[in-house]
Each structure stands twice: as C-alpha cells, then as structure tokens.
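A short reminder: the numbers here are calculations on the coordinates, not readings from a lab. This is a predicted model, so every value here is computed, not measured. Cβ atoms are built from the backbone, for glycine too; each structure is taken alone.
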Structure P
Amino acid sequence: MAGKCLETREQYWAFIPNPLPPRINYTPEIISALSNADRSLGKLSGIGSQLPNSYLLIAPYIRREAVSSSRIEGTLASLGDLFYFEATKSQPPKVPDVKEVENYVRAMEYGIKLLNKLPISTRLIRQIHGVLMKGVRGEYATPGEIRNSQNWIGPSGCTIINSSYVPPPVEEMKIALGALEKYIHSNPIDPVLIQCALVHYQFESIHPFLDGNGRIGRLLITFFLYERGCLTHPLLYLSSFFEKYREEYYSRLLSISQKGEWSDWLIFFLKGITNQSEAAIEDAGKILSLHSKYRILLGGTKKIPETAYRLIDEIFQNPVISISGLSKEWAIAFNSVKRGVLRLVEVGILKEVTGRKRGKLFTAPELLDLLSGKK
C-alpha cells in the first residue's frame with residue numbers, strides 16, 4: 001500500500017502517505033513507456049540547447065501552461081485573455097480569473113530563477129506559493145505558508161465527511177513534507193522521470209497548503225526536470241495533457257492512495273511526458289518558422305524603422321501590444337515605437353483591434369491563433 005488511513009479525534013479518516021520510494025515493479029510496459037519518454041524529452045531538450053533565441057519559445061510555452069494548469073482548477077481565462085491583460089495592466093481585467101493565470105506565469109518565472117540559488121525544498125515551494133496566491137481568490141489561504149488546519153478535496157460544497165480525499169492532519173503532514181524533501185535530496189536510484197512522477201503524486205497526497213496545491217504540484221514537475229538537467233530550458237509542461245485527460249489524471253492519483261496502484265500512474269505520467277514533448281517539438285518548428293517568415297516580410301520593405309525587428313521579437317512574447325506600453329517599457333520615444341508598429345501593420349503582421357483614437361491595441365492574429373492552438 002502507498003500509505004495508511006488514520007481516524008482522527010474529530011471522527012473523519014485522513015490518508016498518510018508512506019515515505020518515498022515505493023517498491024516499483026518495472027514491467028515491460030513501464031520500461032517501454034520510460035524509453036519513449038526519455039527519447040522524446042531528450043529531443044526536446046536538444047532543441048532547447050541549440051536555440052539562439054530560446055525566449056521565442058519559453059514565453060509562449062509558460063503562458064500556455066499557466067492557462068491549462070489554472071483551467072484544471074476551474075478558471076475560465078483563455079490565452080488571449082492573458083495576453084490582453086499583460087498588454088493593458090493599468091486596466092481592470094475583463095475576465096477576473098486572468099490575474100490567477102498571470103500569477104502562475106510569475107510563479108513559474110520566479111521559480112526558474114530561484115533554482116539558481118536554492119534546491120527544490122520546502123523553502124522554495126513556500127516562496128513560489130506566495131507568488132502564486134498573491135492578490136487573488138484564495139489569498140485567505142495564507143500565501144507562502146504551510147497550512148495549520150485540515151483541508152480536503154471533493155466537489156464544491158462537500159464536507160470533510162463526504163469528500164473524495166482527506167490529506168494528512170497538520171502534524172503528520174509536516175512529517176510527510178519533511179520526508180519528501182529528504183527523498184528529493186537523497187540522490188535516488190530510480191530514473192529521473194520515475195522520480196518526478198513519484199514526487200508529483202507525493203506532493204498532491206500531502207497537500208501542504210490550504211489552496212493552490214494542484215498548481216504548485218504541476219509547477220514542481222517542470223522545476224524537477226529542469227533542476228535534474230533533463231531540460232536545458234523550461235519547455236515541457238504537462239498541464240494540457242492532464243486537462244485533456246482530467247478524470248483519468250485524478251483517478252490515477254487517487255488509485256495510488258486507495259489501492260497502491262503505482263504502475264498505472266507511472267505509465268500515464270510517462271505517456272504525458274512523451275505526448276507533450278512531441279507536441280512541444282512540433283510547436284517549436286511552427287513558431288520558429290513563423291518568426292523567420294516575419295523577418296523576411298520585413299526585410300523586403302524599404303527603410304526599415306529601427307524598432308521594427310525588435311517588435312517582431314516582442315510579439316512572440318506577447319502578440320498583443322500597446323505603443324504607449326512598449327514606449328514606457330523600452331524607455332524610448334512613443335513615435336519611435338509607433339513607426340515600427342505601423343510598418344508591421346503595413347506588411348500584414350499586426351492589426352489594430354480597438355478602433356479607438358487613443359489607447360490602441362495591436363495584435364498579431366496569425367501568431368495568436370498558432371499559440372492558442374487554432375492553427
């Protein structure tokens with residue numbers, strides 16, 4: 001079994017996971033899934049190491065992951081909503097959930113930087129949680145602080161008695177979290193992708209925060225693979241795979257706690273690695289090809305404004321732009337940015353979408369469709 005059930009004084013049952021690692025039976029199916037995942041992830045990491053401008057992929061990939069991971073938790077914001085909000089931060093968001101998605105982006109970016117100073121640890125996880133939950137619904141859930149009360153998982157409105165899963169009580173949770181950190185730092189012998197699958201399950205089963213555990217657990221997948229050197233750049237994200245197979249995702253995790261069914265979870269997780277690595281490789285080709293196309297389009301015009309090429313790189317970080325916003329961000333004259341934007345409009349890369357005289361916004365429709373999965 002993966003752990004034990006404990007009846008509390010309040011007469012509910014909670015699950016306490018055993019310390020990692022479990023005994024794993026490396027069946028032919030697991031070995032095959034592991035081989036496929038290793039091969040696909042290696043190809044993706046190789047692409048990342050060869051990119052002269054990896055930010056062209058990192059920025060949109062992080063934002064797509066933010067949307068997918070947050071959507072699993074019930075947010076409604078789309079990738080387009082996020083891009084529009086980031087381009088017009090001075091305005092209230094049209095979709096309230098979009099601030100939660102933006103926080104996920106900030107948490108991912110902050111976490112990657114933090115890994116240069118700190119190993120994956122409770123301290124690092126708490127700091128990332130503080131960024132994730134700042135100023136959004138769930139802020140009541142003490143951002144950056146390990147919980148000091150019981151939580152539970154289940155349908156909206158359920159009580160602890162009729163919930164789907166009850167994580168360890170506070171004291172047992174703290175012990176389990178410490179054991180997880182010890183495992184991560186113990187130099188385990190299992191393959192890294194297996195370790196990653198184990199760590200994700202263990203974190204979700206411990207559920208150390210009052211809110212935001214699912215998103216932090218999915219962030220940890222990327223952090224773990226990045227820290228272990230499996231990714232040269234943070235280009236792999238599993239949330240869209242988990243979102244697509246949401247019922248199976250939750251079922252596989254719960255089956256470990258209920259029945260100790262590690263094999264099915266490991267195969268599912270490894271298939272996710274393979275699936276998303278191959279999808280990321282395909283997307284990388286499309287994104288880089290479109291970037292080259294835009295530079296060729298621009299190169300065919302006379303007297304290119306000095307900001308035009310910079311704008312091409314900028315829209316791959318956010319295909320929605322504001323002239324005044326970029327003027328402030330770049331600390332250059334409004335008219336200098338305007339000349340570059342108008343040239344990109346002239347060659348068909350950008351399109352004005354507000355119809356206003358002031359506060360205009362421009363989008364790159366072809367790029368936005370590509371990043372949103374519409375092309």
Structure Q
Amino acid sequence: MAKNWARDTGSDGASQAPWWRPDRHADRRPFLAARARIRARVRAWFEAEGFTEVETALLQASPCAETHLHGFATERVFPDGRREMRYLPTSPEFSAKKLLAAGETRIFELARAFRNREAGPLHAAEFTMLEWYRAQAPYEAVIADTLALIAAAAPRLVWRGHEAETGRDPVRLTLAEAFRAFAGIDLLASVGGHGETDRDGFAAAAAKAGVALAGDDSWSDVFTRVMAERVEPALDPTRLTILYEYPAPEAALARRAPHEPRVAERFELYACGVELANGFGELTDAAEQRLRYEAAMDEKERLYGERYPVDEDFLAALALMPPASGVALGFDRLVMLASGATRIEQVLWTPPL
C-alpha cells in the first residue's frame with residue numbers, strides 16, 4: 001500500500017512528508033514569498049542607514065563563547081597533510097568584530113548559522129542570523145535600530161493567537177525589575193561587582209517563588225529556570241518588550257554597565273512571547289574576554305564533557321576594535337511572526353535534515 005504522505009504527521013503535528021513534495025511546497029510557498037519580501041525590506045533599511053553588507057567565512061577556529069550553545073565540528077586537511085579542527089559558527093560575531101577591528105564602521109550580514117542539539121517550532125540546526133554592528137555607538141542606538149527595523153519589516157507580528165503592532169511603543173524592563181515583578185526575587189542580591197555569584201541564596205529565593213530546581217543547578221541554571229517559568233510567560237504578548245541590563249554573568253560578550261558593575265549592556269527583544277533579538281554594548285577588553293571564555297568552557301566541560309578552543313585571532317582583534325554595539329536577530333523567527341507561520345521549517349526554503 002502506498003504511503004499517505006499528506007496525512008503522515010509527527011507527535012507535534014508537523015508533517016513528516018518530505019519538504020520537496022509538491023503538496024508540501026505549495027503549502028509553504030506563501031511563507032517563502034513573505035520571506036523574500038521581508039529580506040528585501042531589511043536590506044533596504046540597512047542601505048538607507050548607510051550600512052555595508054558583508055559575508056563572513058563559515059569555517060571558524062571556534063564556534064562560540066557560550067556554555068549552552070553547541071557547534072558543528074569538521075576537520076580541515078591542508079595540502080601538506082596537516083589537519084586542524086574547524087567549526088561552523090553559531091553566529092558570525094567573531095568574524096564581524098574582526099571586520100570592525102579592520103576599520104569597518106557599520107556592517108550587517110544575513111548569515112548562515114549552525115547550532116547543534118536544537119530542534120522545535122522555533123529552532124533549526126541551520127538557520128539565518130541577521131547581525132549588525134555600529135562602531136562608536138551606544139547600545140541604546142542599536143535598541144532603536146531593532147525597533148525601527150522590525151517596524152520596517154512588518155506592521156504587526158502574530159504567534160499562537162497573539163498579535164503585536166510593531167509601531168507601538170515597547171515595554172521596557174530591566175532584568176532586576178522583571179525578576180522582582182514576576183518572581184518576587186531580588187536578582188542583583190546574588191551578583192557581585194566582580195562577576196561572583198551567590199548560587200545558594202539565589203536558589204533559595206527561586207525555590208520560595210515556586211521554581212523547580214535540580215540539586216546540581218548552577219547560578220546560571222537557576223537564572224534560566226526563573227526566566228522560563230516566571231519571567232517570559234508573564235510578558236505582555238501584545239506588546240514588543242525589551243528586557244535590558246542583564247546580570248553580568250549572563251552576558252559573556254557584553255561590557256559592564258558604567259553605572260552598575262553587576263549588570264552588563266545586554267538587551268533582548270520579545271514579540272508575542274518569542275525572543276527575537278539579543279544585543280550588546282560590545283566588550284573590547286581582551287583580558288576580561290579570555291577570562292569569561294575560559295569560565296564558560298569550564299562550565300561547558302562540566303555539563304557536557306566538551307570545550308571549544310579559544311579563537312586567538314578574535315582576542316587579538318579586540319585590541320584594535322573600537323567601542324561598538326551590535327545585535328543578533330533571528331531572521332527566520334521574524335519571518336514566522338510576520339507571515340503567520342507556526343513552525344520554522346515553513347519559512348526555510350530547504351529545511352535542514
């Protein structure tokens with residue numbers, strides 16, 4: 001008996017038929033057409049702002065500086081037979097910052113990015129990351145960029161029955177305000193001015209707020225659980241929301257805020273309850289960046305049994321990099337919310353295997 005592809009769905013409701021079947025492609029075609037229109041609007045916005053579009057290499061010495069992000073590894077074989085590990089980037093950030101060190105001042109890229117261990121309605125192992133950087137600009141400038149760009153891309157965003165108008169003033173909350181309002185937790189009481197954290201006190205406050213914890217949860221794990229269980233569900237899905245001034249331990253590549261060393265110049269933008277963008281006032285202190293990188297890799301090794309090498313060129317480039325701010329925005333997610341798609345594979349021309 002022939003397989004009935006049209007009715008073959010997985011446990012999450014997603015069709016298991018190959019994306020290249022004409023019936024599947026016909027269903028996805030309107031979302032892909034929307035993707036092309038939004039890409040054109042994005043490029044037009046950056047051109048009007050005087051940005052240069054760049055293309056960065058996919059083979060990298062290190063994929064990321066984050067504990068919980070996972071790269072894809074491969075091996076490069078040189079003509080003389082020498083072999084070295086290379087990685088596909090989880091974002092183009094390291095390369096983009098090298099371009100800033102080289103003298104570029106306003107750059108953007110619709111970059112291919114790769115993240116292992118990720119799948120679901122909002123996640124794909126291979127996806128498009130929109131990143132841009134402004135040299136000599138405060139991170140408030142790139143927050144304004146993010147709002148203007150999203151408004152240029154679409155007048156409204158929709159996800160799971162919630163609709164947000166992109167031209168409406170956003171809600172702005174510091175992480176300390178959000179933790180206090182939605183979880184009753186004094187977030188900064190557990191953070192020191194030099195990056196030290198009080199895991200036990202933080203865990204006790206989270207447990208009192210009813211957050212389920214594991215005995216081996218680190219301070220960062222507790223932070224993530226409170227965000228997922230208390231903060232993110234409480235955000236108004238009908239308003240764009242900016243969460244900013246993240247605690248310094250949760251901002252591996254961001255500089256500390258000058259008015260408060262316990263927090264960093266990091267923000268995230270949410271729409272309809274979905275995280276769309278993550279931005280920094282960029283850290284340019286190579287010595288501090290090395291310390292943060294090593295700490296993140298120590299934690300990665302503890303949790304996952306692996307670590308990534310340091311990109312020494314990246315650290316060397318920081319010595320020449322000017323003060324700058326930048327943003328990473330999930331382009332596929334933006335297309336999803338702008339087009340009414342419900343799964344990321346609907347907006348990818350050729351979904352990854």
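Quick look at the values:
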| item | result |
| --- | --- |
| Computed 2.6 for distance in nm of label points 7 Å out along Cα→Cβ at positions 76 and 204 - originating structure among P, Q | P |
| With distance in nm of label points 7 Å out along Cα→Cβ at positions 300 and 324 derived as 3.5, matching label from P, Q | P |
| If distance in nm of label points 7 Å out along Cα→Cβ at positions 228 and 316 is computed and equals 3.9, the structure in P, Q | Q |
| FRET efficiency 1/(1 + (r/R0)^6) of positions 36 and 180 (r between Cβ atoms, R0 = 30 Å, to 0.05) - highest-scoring structure of P, Q | P |
| Which of P, Q yields -19000 [helix-only ellipticity at 222 nm (-39500 (n - 2.57) for each DSSP H run of 4 or more, over all residues; to 500), calculated] | P |
| Structure from which 31, 26, 23 was derived, semi-axes √(5λ) of the Cα gyration tensor in Å, options P, Q | Q |
